[in-house]
Structure 1
Amino acid sequence: MTSSDSQHVKLAIALLCYNNRDLLEKFIPVVLRTMPKSDDVKLFVIDNASTDTTQAYLKEFKDDITVIRIEKNRGFTNGYKDGLSQIKADLYCLLSSDIEVSEGWVEPVLNLFDEQPNVAVIQPKIKSWHKKSDFEYAGAAGGFIDYQGYPFCRGRIFYTTEEDEGQYDSNEEIFWASGACFFIRAELYHSSGGLDNDFFAHMEEIDLCWRLKNLGHKVMVCSSSEVYHIGGAVIAYGSPEKVFRNHRNNLIMMLKNLPPSEVFTKIFARLFMDALAFVNMVMRGQIKASFSIIHAHWSFFLSLNKWMKKRRQIQKHIKNYSKTAIYPNSIVLDYFLRDKKKFSDLNWP
């Protein structure tokens with residue numbers, strides 16, 4: 001089925017892919033098997049201009065899948081921009097192609113949306129596909145940032161991921177939800193501007209959650225829903241490209257969303273902390289990736305006028321600068337100097 005044939009549904013599971021038929025073969029049948037058996041829940045595959053045999057494989061599913069074909073690969077954010085504009089739904093689930101879902105992963109999330117109308121975004125518990133007893137780097141049991149904008153998770157801080165022993169089996173308000181499996185109210189996705197197309201990939205979901213929180217909405221983790229993430233299947237963890245996008249996009253995100261009294265002091269503090277990150281990566285032997293931090297800073301400042309224009313547009317609509325789920329201390333110093341490796345070590349919130 002093509003996108004032009006699609007009807008309005010309650011939940012649209014939108015899976016974005018690019019040249020990864022192997023992952024689709026592994027995981028699409030599981031998604032179809034575990035979806036609620038209802039005409040109100042549909043699977044959409046947004047093909048980001050794949051040049052392999054992805055299209056041939058998708059045709060095998062006929063009407064079980066709605067395929068949206070993007071003519072040119074313009075990254076994660078733009079792929080969703082083009083794809084979601086063609087999908088009519090109350091809720092979207094942005095699902096990475098390297099996610100394996102589990103039985104009953106959808107229903108608890110839908111129930112939480114129904115119970116809490118002020119919730120804009122929900123993520124399930126995200127665990128490692130390679131070691132299913134452990135949390136996965138990108139999302140774990142819900143995302144947070146510290147007061148300097150560094151992201152971390154319940155179950156994952158920097159290089160340390162925890163085993164899931166039920167320590168985070170609660171539905172909690174968080175700061176950001178992982179883009180690996182990201183449920184959002186469709187109306188709020190579009191009215192808030194959606195994913196920032198200039199990010200291309202990385203940090204875009206944190207930026208979107210921050211904007212929504214500043215508009216008065218909540219972001220939550222639904223711990224009774226679990227999925228398993230391969231991680232690094234699209235852009236490898238620690239690669240120069242990933243390091244560049246994480247550092248540059250984090251600076252853009254802070255500039256866009258921080259209150260006027262904090263924005264410049266915190267960005268300059270981040271430059272100092274990023275210098276320490278550069279030294280740390282050099283000491284770890286990640287020479288090429290470490291210079292991506294310098295590249296990220298140059299890219300940010302050379303386009304500063306562009307990012308300031310974005311900030312001015314966003315600041316017009318902010319209702320209240322949310323402080324919920326922002327760690328008031330430095331997660332960098334806590335982790336590297338004070339040996340606080342687990343979320344439970346923080347004694348917060």
Structure 2
Amino acid sequence: MSYPYFRRGLPEQEGQPAGVMKAEEIPTLSRLEDPSDYIPHPNLSHAVNVSLMLGMPLLLTGEPGTGKTQLSYTLANDLGCPIHRFDTKSTSVARDLFYTYDAMSAFKQKDESDPINFIHYEALGRAILDSFPAEDPRVARLLPPLGRSDYAHQGPRRSVVLIDEIDKAPRDFPNDLLNEIERLFFRIPELNNWGSPGADSNVTAVQDSYRPIIVMTSNSEKGLPDPFLRRCVYFDIPFPNADTMRRIVSSRMRSRGVGDPLIEEAIDLFYRLRHDHPERQLHLKKQPSTAELINWLQVLSARSDRQDLSLKDQRYLIQETLPTLVKNADDQAAAERYVVDRWGRDGT
């Protein structure tokens with residue numbers, strides 16, 4: 001059976017086979033997130049190189065969907081590094097970035113007296129430990145038995161650490177990381193304050209060639225402390241202009257790219273829905289993002305009846321797929337009115 005897969009409430013279509021499709025039989029469009037297809041802003045590439053040269057964390061801001069998170073995966077892919085990701089929450093504390101201690105399991109297993117068995121290393125903790133060889137005695141004492149841990153030491157190696165949406169955390173979180181990120185160490189009170197290599201010295205023990213590459217993202221929901229910002233390389237990713245967006249679309253959707261009538265008109269409509277269109281024809285409360293555009297183009301391409309037809313010749317597709325692009329009830333109503341009444345009908 002072909003689209004639509006869920007038919008309740010939809011008019012019967014001539015020639016549509018009867019029957020019910022099993023959920024497992026529904027094809028799902030693949031997510032277009034291949035790191036090799038990522039196209040960064042040229043100045044972002046310079047910011048990455050400055051960060052690498054200085055050995056300082058890179059802090060990225062910009063609209064949601066502009067590729068802040070994806071940059072880390074592309075960087076790891078291009079440099080041949082593993083990547084460790086930490087998703088910041090409103091309850092995150094600095095320790096969570098290095099390790100967590102499963103106190104509940106420790107309480108339940110009272111016969112197990114060694115706390116090392118209840119330590120789980122997180123993104124930056126893994127990257128720091130992996131920067132040293134396993135035979136280093138300062139590392140060996142921090143490694144739980146393999147059967148009791150989800151962490152298998154693979155050092156010495158260099159890793160990319162993504163700290164995503166750091167602005168979600170309490171304000172003290174960035175400041176609490178200052179020394180740890182700069183000197184690359186952490187202590188574990190549950191192990192009588194044993195620490196990673198470097199914790200007992202005034203200088204970091206991590207060799208520069210194995211120093212974790214730290215990338216942090218922020219949606220600028222709240223300001224970050226000045227002392228923290230001084231220790232970062234900062235870049236705000238600008239929203240792509242139409243020409244850059246065409247390059248991004250071409251890299252992500254090789255089957256239908258620049259020059260395709262449907263894709264070209266979809267990009268035109270996308271920018272007309274955004275505030276930064278020169279004619280500012282609409283004022284949506286939530287502007288559609290690059291990621292949402294890519295998802296929308298995927299659906300349009302899969303749903304389009306003919307490769308040679310433009311989007312204006314298949315306006316019904318917009319109504320069917322608009323929830324992919326516009327995520328507010330008032331915005332959807334305004335966008336639908338614009339498409340029906342104005343887009344392409346009055347020269348706009």
Structure 3
Amino acid sequence: MSRPIAWQRAPLSADVKKILVIKIKYIGDVVLAVPALRALRARHPHAEIHVLTADDAAHGLRHLPWLTRVWALPRTRGKLRLADTLPMLRALRRERFDASVDLVGNDRGAYLSRFIGAPRRLGVVVTDAGSPLLAKLMYNELIDDPDTTRHQSIRDYYILQAWDIPQPTDWEAEVRADPALATTAAEWLPGNPVLLHVSTSQVKKEWASASWIELGQRLVAAKQPVVFSSGASPREQKLLEPLRAAGFTCLPPTPGLDLFIAILARPRLFICGDTAPLHLAGGLGVPTIGLFGATSADCWAPQGAKHVALQGAPCVCSGHWRECQQAQPCLQALTPAAVMAHVSGV
């Protein structure tokens with residue numbers, strides 16, 4: 001017998017005043033929640049809608065004018081930052097939210113929901129993370145874990161069905177760059193080139209340097225101006241060395257994520273693996289070509305007609321990149337010629 005959509009289903013009152021959405025995840029995951037946030041805003045146009053997310057992910061939301069406030073939770077992987085976190089949590093509790101929803105459903109979100117203390121606390125019962133008993137103790141409204149084969153934006157919206165929020169009419173993400181940085185961004189990235197971002201947070205999701213070089217050469221031959229970029233870490237910056245040696249222009253590390261987002265708003269086309277910049281560029285309205293290997297394009301690709309998602313060879317790791325043990329990641333089956341075939345169409 002199939003499980004019910006929600007364990008408890010009750011619409012929010014039309015005159016609800018304050019709603020908190022909790023999503024403590026990486027920046028790309030948070031950007032993909034924007035369609036669900038827009039649907040919540042459309043249903044409650046006069047309510048304050050606040051979002052609590054990790055400090056780095058907050059950059060993807062903070063300039064959206066229809067959000068009341070984005071709360072950036074200090075977070076350092078492997079460290080407990082109570083001295084930085086507790087003052088913010090007390091401030092959130094003083095807001096006296098009418099309702100909160102946790103879009104992730106892990107232990108962290110459950111504890112945050114309970115501490116902040118909204119009278120209505122919607123949460124997810126996740127079968128492979130956290131404790132169902134903990135969820136029952138920390139939330140007072142529950143919904144089953146969304147189907148993991150669905151796109152992440154749809155999974156986020158699915159949770160809001162417990163409040164009878166109508167389905168979004170638009171599944172595209174939305175990001176706004178800081179307008180005060182537009183001039184500086186133009187100095188960093190003049191014109192409107194094709195921007196190719198070579199790094200991700202995981203080596204298994206990165207395309208080979210030889211493939212990037214060949215794609216760059218094909219673009220130059222097609223009279224397309226080309227610039228390469230990478231993440232700021234030493235490992236990611238090192239990936240640009242073969243591109244520089246091949247004669248390509250490469251962006252230096254940018255001093256801050258807000259400036260990098262402003263730069264991402266400038267290219268005529270952005271090509272990248274499955275990583276945060278892909279979702280930021282897509283949310284900024286820049287056409288993208290996403291290269292997917294150990295993660296599923298069906299679940300994570302930017303949505304909309306401007307965006308192309310290319311999937312690598314079939315592989316047992318597909319959708320489970322943390323367990324990938326393949327010596328040759330399936331992403332490497334994508335060829336520069338296959339990517340180039342989509343350049344003129346976006």
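What follows is calculated from the coordinates using simple rules that are stated; it is not laboratory data. Computed from a predicted structure; not experimentally measured. Cβ atoms are built from the backbone, for glycine too; each structure is taken alone.
Data overview
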quantity	calculated
Distance in nm of label points 7 Å out along Cα→Cβ at positions 210 and 338 - highest-scoring structure of 1, 2, 3	2
Volume of the Cα convex hull per residue in Å³ - highest-scoring structure of 1, 2, 3	2
